[in-house]
Structure 1
């Protein structure tokens, strides 16, 4: 998260206007209260913390396993083996390193000051992908000086914000060569600029969410793209005669603390590091209901048993100080827990003095007390200065630090992250086309693999929930069931009937309709015309409607009030942790549909007409491919294809509807073709609200 407070962030995201209208216009919640059957009905939501507690339990399990592994370390050899293994797991998490293409660095201007000079520089971290930054070089230097790569948090003006100017200028005055980068989506590197040079969707977090979620479709991830810029900055410092190649460190705060943490694990060349206002534990973040930026959700991180301290451990025994804040939303208790784990590891390596922690007394930010703790730590490592306090800082105007003439890389023809995503989507489409149409059994294997589906065994149990009376559904009576699809998770299923029914479903009807809701089965049973049409057309069928996890009856009430549809809200929080657990949220929802189908089959419903709308159409499609008892499928407002999303510069699709790396294996049209004559599509969309 950024230098702003958590409340400010939530308010900003809640009020953000997006392409094609406001969030409220695009993503309106189902009615909170509706008139029906002579009284006001409040939308049913009897399991609002179900998904949160399920994920907390999963993350706690990962943490326990990690702590057990660390507690088993007894010797220096054990510790060294752990460090090597941590590096291997981190590489598996982030993916293969891209080629180190020519940087094509060029200095575009120089600012002269009494004790240092500032070079304004542009390089290409990837071909055609321009990175703007400033290099602060001390004037008085004897021989080569230590270098520092500085990583920004979520300031809209990137490297020019006062906090970051302060720490890089302070380091320069103490004798360091410091390179500070504009992150993609900030400063001079907006990815979606309008004609006036403002972001069309909002600088920083908003741009990161937009590009980061979309990248996942083609197997890329924003954490690595941000980290790669910092790694290439290290490469650049190695080309400078002023810099000691053996004494290059890295520091940053908030989002910059995130990147500092990631590169500690990805690149073993750093001599020292100081991540600020980020390192805690994954459990604390989730338990505290803290959504984070796309760059802070590395795919498979938790599935690989990694926590924040493991990225620092990968750098052991080199010196690292954790910078935290007493009043931060990144829980200081987690920072202290991470420090305790690292202190034991460093102790086994005989380098306990090389791991430190400093907790500033105030709120989130790279404030002076934390900057000074960083100076002292780096000075102890490099011996470049004996200063313990910050030199006097004189801030530059933003325009003076611009590396581009107009303060925007798009005017120089820089490629965007979207450009790379679209190119890879086209390449993957060509590969799939050359491969040809998948046979049904192959498609089923691919679907199960990309969704990471668990093995289904037996018939799920179900609770019978208390009767609620008439709610204005197409049939007068209904019974609701909580079908346990996996431990801690229930799909809520409504069985409609003409007469009161208080027990398990009746056997004897082979044919059944199962509706998978968009946002709320309770609301849609009253207000969705398709449902009435299908029900009227199937008078002899059993009629069921369901909410999969995280929808309708388990719509989460976490991460703040009414945060479900906010891009940085509760749905995103849970989808991000599903990503890190390597159990995609779409996969979880598909598994719910499959288990409900298993449950229906146990009551003799062998021929299922699967009906779904909007968000529900995605797991319904995958379930229809996998379940052999589905004889007909009707999808309303289903997504046309994931390729369409990947090729759309401006798109609407929450992270909860995205399947990581799906386009390497298949696309939704593969599933639609496999369903053949069984499928009826109504108003398919190239977006998912």
Structure 2
């Protein structure tokens, strides 16, 4: 349970006293839930060896963790979405308390002895339970259970401080108020409807660096100084205070690694992932980067030539803030695709309907909007934008799960796009079955008084991506919450979501729902042909951006001392991995939220993309809407969650060893 169910809350060890409840202050926001969990744990510990069974030991322990998670999750989730600042702060307090309880659980000697004794009896276990027992013993080892009392005490102090600092880091990002003030003269080329959506006073527009508008400015504003101003301001989010927080965190993580006998926190982190060790990740990058650099150099020259042509300046230099603008310029000039016109064919309502239609048909599902019923029943609906849907199996009529959508940005809300698990699929000791509940939290372009929400093609891709996570969560069939849905190796979790992105590049799929928001006319064939022809425009530069972030993350976490000058390392890795001239006086690591939940794991986005594209090759061989292949994918990959190793899932679905050929083709590279 110490995995993706907790999202940004990293469950890590704290020292366990003789009674964990003794460490829980009465004013704790989850005191009642902790007391109930402690009573259940005590009951497991009290069983004699003769009484012990799989049900009253392993399943019961999964029950305790899942019940505690479910009973506290909505309160902690409010930290990400509530419109009430006080409720968001309480959500952070709950998150810290929940993390602390999971920490203490994995230092609880009584439960560890129960598990060790149970394993020593060599019981005959079903594969899912055998895997669970193996994971539990592994996690107790990784939590320092075998250390001496003094070392465990220090580890406890480290973990407590890491929890507090991680929450502070995320709070500083969520509450960041960095804005760019712009006059009308500084906004040439920006669509009028975008300007109308911005707060304005004293002849100045206020551009908040959240949601879709900053990206639209970078893609449309013809004033390079404005693009530069936005880009530099974006790189300062989180502030110098977050740089200091991050550097404290790196010191503590390195000390934790040393206490546990690991060369670095990266070695600790990758041990439980597909990669297994940092050297494998480094080899992955070493193999990819030379191939990628050739494409990035071609991209850079193509975009540089576009800038020189556009400005009539043969000496013009391409900067990072020019990428989106000249990519859009080339799309218009070379491929007859205007990204702002493309938006007009992707109104939110039609995108939602199209996404639902495609996935319902593929996977044999049925979705129903039950928001009003939920409101009448008093279920949580934290904002007027929020909708709740049920998912049923079209053939059997069985309810499989539910999901919320919360699609537009607002003050204090989580500022990116993510799936938040709220309840896992879970078979309880009493035989009852809970169905999954998740929330898709996004920040797409807001509707205005004159126009509905119109999505860029990239935003449509993001929506499909997050829905891939949703399907992974809801179509799971395991009995244990430990392996439910997205509870897989962290460097595989993005594969199902990335795979679903491919459908928005298929002409037949887009023809189902891409319609002009006013006329209802379908996306013009010439425009679609241009979009498909330009699919890999700038892909080398964009992917090198992913390499930069992954290698920066790895560099921060492979230093054995943890004494990292994050500014210097960021710049060093940037110079090594990017072609663009570096930007001075920014500290983009301060707003890199993945350094918390994904630390030493950001490489997983590209790593999992290899498997995502290889799995999609099964559909390419037949038809993206091939229901037989989709049914096999649902059964062999999505349904099994983390109950078997990710590599085994992929092999089983492909019927062969995976390879990178489809991934390289996806980037516009030659596999050889």
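Taken together, the values in this text are just the output of simple stated rules run on the coordinates, not laboratory data. Since we're looking at a predicted model, the values are computed, not measured. Cβ atoms are built from the backbone, for glycine too; each structure is taken alone.
Points worth noting:
- Test item: distance in nm of label points 7 Å out along Cα→Cβ at positions 344 and 616 calculated as 4.8, pick one of 1, 2: 1
- Structure responsible for 18.2, with mean count of other Cβ atoms within 10 Å over residues 432-439 calculated and labels 1, 2 on offer: 2
- Winner on volume of the Cα convex hull per residue in Å³ once structures 1, 2 are ranked, highest first: 2
- Structure from which -11000 was derived, helix-only ellipticity at 222 nm (-39500 (n - 2.57) for each DSSP H run of 4 or more, over all residues; to 500), options 1, 2: 1
- Source structure (of 1, 2) for percent of Cα pairs over 27 Å apart, for residues 128-319 alone, computed value 28: 1
- Which of 1, 2 yields 3.6 [distance in nm of label points 7 Å out along Cα→Cβ at positions 232 and 536, calculated]: 2
- For P(r) over Cα pairs in 10 Å bins from 0, in percent, for residues 248-583 alone computed as 5, 17, 21, 21, 16, 11, 7, 2, 0, the structure of 1, 2 it came from: 1
- Distance in nm of label points 7 Å out along Cα→Cβ at positions 56 and 352 - structure with the largest value, from 1, 2: 2
- Set 1, 2, criterion distance in nm of label points 7 Å out along Cα→Cβ at positions 328 and 440: the highest-scoring structure is 1.
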